[in-house]
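Please find the structures below.
Throughout, read-outs are computed from the coordinates displayed, never taken from laboratory work. Nothing here was measured: the structure is a model prediction, and the numbers come from that model. Cβ atoms are built from the backbone, for glycine too; each structure is taken alone.
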Structure P
Amino acid sequence: MPNNRYSHFYAAFNTAVKQGCNYSKEELVVDFTEGRTDSLKELSDGELRELILQLNGRTSTGSESWKKPPAMTEAEKKRDNMRKVIISNFKFMGKTTGDAIAWAEKYGCGGNKRRFNDYNEQELYVLIRNAETVKEDFLKAIRKPNTK
């Protein structure tokens, strides 16, 4: 590494910013370290080299993988939270996220079957109610005394 340990990082980072990267230095480090740190100082020499290689690779290929996705609107956030309620009902029963999605896509809402992320707010209200019914039935089944 040169005298300034971070000069290659900042050269790669500044190139990325010029190409439209809208992440801060800290956000890139947090993403790279999977939440361990947001500080370059806490990276080992090997980690710093790898981060620089990744940044250089993204800028040289014109990759936009380091660009933040557009922010969700309030309506999208509400639908996302509603989908999470459905998923949490299934997780309560020991099921997976995939099970919740498959259930919603298989049974649909009022005869309308869509991809999980394509349901509108009204349909998600109905799906939440139905998922809660499934959960209540699950709870009744485990509370039921064994009559054998």
Structure Q
Amino acid sequence: MLTSIFTYGPLAAAVLALAINWRGMKKYIPAGLFASLYANIVCHVAMNFNLWTYPNKIEEAIVNCVIVPVLAMFWIRYRPNRFYGLLKWNLVWTGILTGFELYAERFTGVIKYHNGYDWYYSFILWFVSFFVWYGFYIWFNVEEGI
């Protein structure tokens, strides 16, 4: 039961959050799609190097194709504009997501770490990923002047 909640709960929460707050999200869709591509590539590389595995393949699709894009879109939309605010914003989001991932790894069968991979690598990966997605958003939305 706990595994089902950890598998389908975030999916339902992501879709519900997007459904409730859908106005104004259109300009963040390219960043969400890039986040999905990025997550699929990182996950594929990590699984080939046996750093982590998803015992059930549906979890990989749910995380990479629904949850990560929605998180990236909300993170970018509500980010602070100042650097220190952005840094704190990223640390809070990264800490919460790493906590969920650590709980899922230790107490459920949703994800399994291998070959010395541990929670602090996930913390670094989430932290860097949000800035990569934000960088893509800025690059994609730059207006070129003549």
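When FRET efficiency 1/(1 + (r/R0)^6) of positions 22 and 102 (r between Cβ atoms, R0 = 35 Å, to 0.05) is calculated for each of structures P, Q, structure Q gives the greatest result. Please state which of the structures P, Q yields 35 when relative contact order in percent (Cα under 8 Å, 6 or more apart) is computed from it. Corresponding structure: Q. Tell me which structure, out of P, Q, gives 52, 32, 26 once Cα extents along the principal axes in Å is calculated. Answer for the origin of the read-out: Q.
Out of P, Q, choose the structure whose coordinates give helix-only ellipticity at 222 nm (-39500 (n - 2.57) for each DSSP H run of 4 or more, over all residues; to 500) equal to -23500 when calculated.
Numbers: P: -19500; Q: -23500.
The read-out comes from structure Q.
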